[in-house]
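Input: structures, listed below.
Taken together, the values in this text are just the output of simple stated rules run on the coordinates, not laboratory data. Computed from a prediction, not measured in an experiment: that's the story for all the values here. Cβ atoms are built from the backbone, for glycine too; each structure is taken alone.
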Structure P
């Protein structure tokens with residue numbers, strides 16, 4: 001792992017997870033915790049993107065947090081954002 005990469009989650013040995021192994025381990029942790037079987041690391045990522053969008057974080061800001069390389073990718077995570085809240089916020093700026 002390059003020294004300029006910030007890693008929040010790592011294996012017990014301190015190495016970076018491979019994307020598939022992290023997802024599998026996360027699923028195991030969810031099962032051990034008694035969470036619903038559909039719980040996944042991807043679900044947490046998508047929820048984070050949606051919550052950032054709902055609080056007004058720009059698509060570029062979401063891209064930087066989630067590690068996306070295009071606005072299209074970030075858009076997938078913001079689709080479920082609360083459109084009514086976003087519309088209300090936008091209109092309130094016109095007053």
Structure Q
């Protein structure tokens with residue numbers, strides 16, 4: 001399966017990494033690398049994370065990482081996983 005990054009996800013990720021870097025640059029780099037590793041593992045088992053609380057679609061999943069939720073959609077017709085967005089689940 002191919003991984004597609006939604007532009008909104010990319011924008012949100014940059015904002016999060018920049019925010020973390022203000023306090024601790026090395027932690028921001030580590031966060032980004034760990035997140036990338038988790039995303040790259042998704043094609044091996046796209047349903048390993050729970051169905052999304054935010055959508056009523058079994059193909060939309062919520063992956064959590066260090067207090068952040070990554071929403072992604074599995075599309076078997078297109079053989080893709082689209083990474084839709086990332087947000088801090090503890091903030092509005």
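Looking at relative contact order in percent (Cα under 8 Å, 6 or more apart) for structures P, Q, the greatest value goes to Q. To which of P, Q does the computed value -12500 (helix-only ellipticity at 222 nm (-39500 (n - 2.57) for each DSSP H run of 4 or more, over all residues; to 500)) belong? This value belongs to structure Q. From P, Q, which structure was mean projected area of the Cα convex hull in nm² = 5.9 calculated on? This figure was derived from Q. Ranked by mean count of other Cβ atoms within 10 Å over residues 43-50, structures P, Q are led by P, which has the greatest value.
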